[in-house]
Structure 1
Amino acid sequence: MANMWTEQNIPAQMGRVAVVTGANSGLGFEVARALAAHGASVVLAVRDVDKGKHAADRIAVVVPGADTTVQQLDLTSLESVRNAAEQLRSAYSAIDLLVNNAGVMYPPRQITSDGFELQFGTNHLGHFALTGLLLDRMLPVPGSRVVTVSSIGHRIRARINFDDLQGERSYNRVAAYGQSKLANLMFTYELQRRLSSTGNTIAVAAHPGAANTDLMRNMPTALRPLVPVITPIIAQSPAQGALPILRAATDPDVLGGQYYGPGGFMETRGYPKIVESSRQSHDRAIQQRLWTVSEELTGVTFPI
């Protein structure tokens, strides 16, 4: 059944190189494991190399002979992003898949080494820069994809606040997360528009619904008592939450600019399908302004 898409539907990935950010735990780990199980050469792009190696070892247990490598990548540092991209460009003449998955959710206000608010800097700007620096390794590759992970949170108190992008004047962790996840979608849509004339590469977005991962640890204090109550009711396992990302990454019928999420109750759980993002996520003027600002802040321009 088309509406019961599972890991078994992933086509053979032999010969494909996939870079997955945040692949040492949660959704990223499950995406990396499933891609490796179907024959991809998977790069686990992680902040902590030891945790990355441990994740690679865990994958090897369930996928004997898995082809995995670990790449140090700290999305909170543009220097680290540039170094990682340089090393990946040296190692691979072609990259088939980039999964922009790593993220932080609801931390108290912190700034990155480049002075960006942590959620916006990690979830959006770090991935924007990484994509721009790797894209020329993808453009010649037929069927290559950039998959960026958004969230239901892109609808919650979310807007691109150009007057205070880094939350310096006022900071609300839920609104800042919403802004970063809205930015992920706007980036995907604008990237797809720019890629549409190039022929090979597409940009797609996905979200996991309510997945029971480590991201929950920074929930606002008022909501924390609800987590153990709500989680069994609405949250799905990381492996199930990874399915929309995997479908966006591998389903041959996926088109550029699509958005995949769970098809069940309020998109919190269920099998992956095409879903709709918020109306404001499709605002072209804001997408283009965000792109320009992101280029200015990161110093990265795209080869398209």
Structure 2
Amino acid sequence: MSAATGPYRSVFRDGLFAGRTVIVTGGGSGIGRCTAHELAALGAELALIGRKPEKLQAVAEEIRADNLNAVVEGFPCDIREEERVADTVRLVLQRFGKIDGLVNNAGGQFPAPLSQISQKGWDAVVRNNLTGGFLMARECYTQWMADHGGAIVNIVADMWNGMPNMGHSGAARAGMVNFTETAACEWGVSGVRVNAVAPGWIASSGMDTYPDWMKPLIRGMRDHVPLQRLGTEAEVSAAIVWLLSPAAAFVSGTTLRVDGGVPNARRHYPLPKHEASQPFDGFHRSVRPKVLEE
């Protein structure tokens, strides 16, 4: 993957999201950045939410450079703060007049065994990966979608069978899956669909944020994937876009895995080495993580 300028090579038809407004949290980097680019390329008007305004601005400028008519604006916000979230959603509605979709992508964690996680560390990760997503979804629903419908996609993780060294994140992500299923039931009366996407090991900028002791583990991850490779940001974005699209009009309460089959691998079955799986990378500005180049 290499950074370049040019159009996003989406598999979806041009103009698919024309006239629709979508919020993308965590839109300043990684999967959120890629998803924002794809949605903009398909005609969506975008509200990017994140804690660092400079990152939101940088992505907004990229999108405008690639799409001259793009409508995109950053809204700095800590999604863990209830009042800030409510105020930010109000600002988005004042700016765009509606909210058709929410991509609940913001989150984060740090590696540590359960025995070494303090309550403060536990609470920080749960607030990032569960509480913040709940607050964003609730405010989008109560302030707009309850009366107008919409689609919500929550980004979780491959937490099936546990997440050793990431137990706080695994618990939060599992909670978000359950929240997704509950919201799909309760909010269906308003024509709101709520789904989740669970990325596995994705070659994204987040890989470069982990400590040195994890680097060999990251470089060896592909050996544990039945498809024998890591995923791309564009492969996750495509799943998100499909769930937001009219093609998924009868899909709600589901979690779509984008993980190369990792949860299906078994210890008694040695995975054969191969290069049969060819990645899809429609994101013209993707950059391969440095850790994978070492």
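Readers should treat all values here as calculations from the given coordinates under stated rules, not as data from a laboratory. Since the structure is predicted, the reported quantities are computational estimates derived from the model, not experimental observations. Cβ atoms are built from the backbone, for glycine too; each structure is taken alone.
Annotations for the structure displayed:
- Here percent of Cα pairs over 36 Å apart is compared for structures 1, 2. The highest value is that of 2.
- Which of 1, 2 yields 2.2 [distance in nm of label points 7 Å out along Cα→Cβ at positions 35 and 131, calculated]: 2
- Computed 24.0 for mean count of other Cβ atoms within 10 Å over residues 19-26 - originating structure among 1, 2: 2
- For 4.3 (distance in nm of label points 7 Å out along Cα→Cβ at positions 99 and 115, calculated) the corresponding structure among 1, 2: 2
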